[in-house]
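Enquirer: I've put the structures underneath this note.
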Structure 1
């Protein structure tokens, strides 16, 4: 018997609703742009935010945006399976190439690529009248980021679950911030219609994150709450360092 995605969604939405309440992520009337890479995290986020509209009083719109391009520049093949899925699912969506400067040196390093992709997201979503951008970063991402910031920068902080830009005209949110990657993977596996993910950028360097994950797993063998403690230490650190304004946890 195949797994039931609606049953899994029930429990995931509890954590999503807690994150939305804790950080005041979504308000009535918002037009939310979901950054969709085509991977399990962003597809799950889009579907869960869609299903959430059936059970909450808030009214909000959803728009999906997929950016074409990676460290090699915008001349990369599109992902037709994702486009077909967005079309068949009935979501409003846009497919746009990454915007880079004329003098941008290719290939870009990961930092430059990420900055250009985010700049493109901001620009396109504002053109589409979105006032909220949603990213699919999950609890494991936030825990890893806390550890990396401690090791490389002596900063006890993580990705902001919510951050405001342009005098609060644009809000960036991460509604999956309390959800483990393994639970997202299980939900995505139950959604049999999800397209296969696009090929990873051949120039991507995830070595640091992989090493951080290995360290966390080792720590969990003798400190079972290590991952959770890193997550919440990072969230508290964001408040101390002035990069976020979460409610107390």
Structure 2
């Protein structure tokens, strides 16, 4: 049976009980994924809002070399968590996820000084609608999205390289193009990652491992949502 199809066994006798158990377990697992992601985003938004409204903190962070720590620490944490989660205790991995979400919030505080609050809220709801639609598609489709995922990953590498080059060029036109491509890439990755996270459930043994897979799945969806939001904000946000 394909991993991309629901694990529906026989609809009679013990087979029915097994199928129902899998369905209930999958729902519980996905609820945990989305709860982790939602609370991570809530923590990021709350921290960024608080920091943005304390000028002394903004001055301390963004007008000193401390800004480099704020910029690169989340990147280091996300790589560490992604590659070492199997060897970490679930409680430790969870603490690192909350720390990562908070640090991202600090690094994003500047958006409140660049864009109007109204446009930030508007773009957030646009992003949430797009994300929900694509995540639902990734969950319900029986089509294998691995090919699309590979294509989107190549697009992600291109975005990273182009973004690095544009640090030196400082081209608004190039940034606009990068943001347009980013919307396409992270929209596709949202569907692909949702399907992958669903498949991960069937490969997890034990509650500890399921918890870790739920956490790493939440991290993937968190990154998809965050990057999609920033791309939309750059395209549609009203600057101060």
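Read-outs throughout are calculated quantities, based only on the coordinates presented, and are distinct from any laboratory measurement. The shown structure was predicted, so the numbers you read here are calculated from the model rather than taken from an experiment. Cβ atoms are built from the backbone, for glycine too; each structure is taken alone.
Enquirer: If distance in nm of label points 7 Å out along Cα→Cβ at positions 166 and 198 is calculated from each of 1, 2, which structure is the one that comes out at 3.2? Please list the in-between numbers first.
Expert: On the way: 1: 2.3; 2: 3.2.
The read-out was computed on structure 2.
Enquirer: Work out which structure the value 25 belongs to, where relative contact order in percent (Cα under 8 Å, 6 or more apart) was derived from one of 1, 2. Present the calculation step by step, with values, prior to reporting the outcome.
Expert: Details: 1: 25; 2: 30.
Of the options listed, only 1 reproduces it.
Enquirer: When distance in nm of label points 7 Å out along Cα→Cβ at positions 110 and 182 is calculated, the result is 2.4; to which of the structures 1, 2 does this value belong? Each step should come with its number before you reach the end.
Expert: Working: 1: 2.4; 2: 1.2.
Label of the originating structure: 1.
Enquirer: Now a separate question. If helix-only ellipticity at 222 nm (-39500 (n - 2.57) for each DSSP H run of 4 or more, over all residues; to 500) comes out at -29000 when worked out from the coordinates, which of 1, 2 was used? Don't skip to the answer; put the middle values down first.
Expert: Working: 1: -15000; 2: -29000.
Only one of 1, 2 returns -29000 for helix-only ellipticity at 222 nm (-39500 (n - 2.57) for each DSSP H run of 4 or more, over all residues; to 500), namely 2.
Enquirer: Which of the displayed structures (1, 2) returns the greatest value of volume of the Cα convex hull per residue in Å³ on calculation? Please list the in-between numbers first.
Expert: Details: 1: 147; 2: 130.
Going through 1, 2 one by one, volume of the Cα convex hull per residue in Å³ is largest in 1.
Enquirer: One of 1, 2 was used to compute distance in nm of label points 7 Å out along Cα→Cβ at positions 150 and 214, and the result was 3.2. Which label is that? Walk me through the numbers on the way to the answer.
Expert: Working: 1: 1.9; 2: 3.2.
Traced to structure 2.
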